[in-house]
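Asks: See the structures that follow.
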Structure 1
Amino acid sequence: MTALGAVFRPQLPPERLRTIARVAEETGLEELWLWEDCFLEGGVSAAAAALAWTDRLRVGVGLLPVPLRNVAVTAMEAATLHRLFPGRAVLGVGHGVQDWMGQVGARAESPVTLLREHLTALRALLRGERVSTEGRYVRLDDVALDWPPTVPVEVFAGATGPRTLRLSGEAADGTILTASTPPEGVRQARRLIDEGRATASRGADPHTVVVYLLTATGPGAAARLGAELEAEGRASVPDLGVAGDAEAVAGAVRRLADAGADTVVLQPTADEPDPEGFVRFAAEAVRPLVPRTR
């Protein structure tokens, strides 16, 4: 199953979210993804609003930086969303941008250790377990949720480097890859994730891979895509991003799906002139060209 989504970038003011979420719902787009980039918009609050404004749309947060949150708070927020909107919330956690974590005094000496401890405790709490642990970063004393989710839920991890990708395979239910990941990067990520799954004897468990695809369409698309890649120092990476019409974008989506992505999320450039139109383009022009099964 190849799911298709779009990103509401937090460079837009929060008050734009309502219209864009409703456009996504009305056009039949499967998923709308939000970011919690410092210091723009809150991921959980934005997700709750988008879910409340819609009836069918799945809303993902990719991702919540674990240095900013006690794991019990993450679990409480996640459980609340899953009980209010069963089957529609998708939450990912990750290291966060280390410079930003340093700005708020939350930078961890070992981000991988922190993420491992957070994932382990978070998944246990969301399963309704009572948790006591004394880790390097995560410490819980007889903690259990009074209102855990009523059905099993997935916890995703954002990952880029080999250690974190293996950890995601071991300790998460899915992995979120950035828009810096070309098709060959998805293949490599899958291999590393599967190594982690094998280490944890989780090879039989499903593991969803979500990847963002930097996308530009309409007038000046190639120039906008090129400028963003250049600004982020990624202009020399082959097969990264796509500019063009629906056929071109669908082709890029299919290449990522063939490489192992289960969900491809179209990420507009930061200067996208028509965010609502971008969501319509994803749902009405690109979606029909992307097979729903592989």
Structure 2
Amino acid sequence: MTQRTLRERIPTQLKAVVGHSSRTFGRLTASSRMLPGLLVCGGQRCGTTSLYRALAQHPAILKPVLHKGVHYFDTNYQRGPAWYRGHFPTQGTASRIADRTGLAPVAFESSPYYLYHPLAAARFARDLPGVKVIVLVRDPVERAWSHHAHEVARGFEPIADFAEAVEAEAGRLEGVEERLRRDPALYSFDHQHHAYTARGRYTDFLEPLAAHVGRDRVLVLDSGEFFTRPEDAFERVLRFLGLPWIGEFAFARHNARGRPSPMSPRLRESLTEHYGPYDERLAEWLGGVPSWRR
């Protein structure tokens, strides 16, 4: 029986009880736990799960105790710093790894909505001074299409036709970002789940992110290159973190989904043209033309 099959056979209620107990224990022991030095904060449907699993194989890069995305700086900020810190390994664990490897361990998490929530970057820049951030980007047309399929599959999108969902997007998101900025307690389901075309305007999110944490602390990876030449891309990640390549790494693509709704050639052409100026600006972040424009 595979590990995934075993997890799926555990009753949902039991998993919820175990998760709650673990978070409670983590919160009570927060003062003895690490804070992350790295956030993988986007983009959505750009390979963040695949990068997360590659990072977690490094002996000095420590993943959260329970799950990859804590979503503290976007949708759980009201829970407070002890709740957040309770998700990470203990300082004792870090000390044992440091003794074994001679390296200073780095804790990390991956919450792709961090890139897009209008308050997240300011929050983690303030609460995690010196934090480094990795952002993956992919063909924004494919990203939007994949995002829609993902939300439909999860039951979060009642509009099954991709073109209709794109058409509905502007109305769903009208004024939402301004309201999120004004009211830190506000949550918008549409903003988190239904911003298909907006999410691909990458530089609109990268520029304010860099303004908060510093341009030198942001690494942008082309997911097309990460999947075709994973060793080269991962070497860049390790240089960014100041860590050596230790051990063997298995690189695989995770969370790929089929597309239940087709995309017409006309819509693809329209979206490709729409993203042209954004992709030109993105080249400055990637150090060259994005893979989907070559």
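Asks: Can you spot which of 1, 2 the value -15000 was calculated from, given it is helix-only ellipticity at 222 nm (-39500 (n - 2.57) for each DSSP H run of 4 or more, over all residues; to 500)? Each step should come with its number before you reach the end.
Replies: Values: 1: -12000; 2: -15000.
Working through the options, I get structure 2.
Asks: Where does the value 2, 10, 16, 17, 19, 18, 11, 6, 1 come from, among 1, 2, when P(r) over Cα pairs in 5 Å bins from 0, in percent, for residues 127-238 alone is the thing being computed?
Replies: 2
Asks: Figure out for me which of the structures 1, 2 the number 2.9 belongs to, where distance in nm of label points 7 Å out along Cα→Cβ at positions 247 and 279 was derived from the coordinates.
Replies: 1
FYI, it's all coordinate maths here, none of it is from the lab. Just so we're clear, the structure is a prediction, and the values are computed from it rather than from any experiment. Cβ atoms are built from the backbone, for glycine too; each structure is taken alone.
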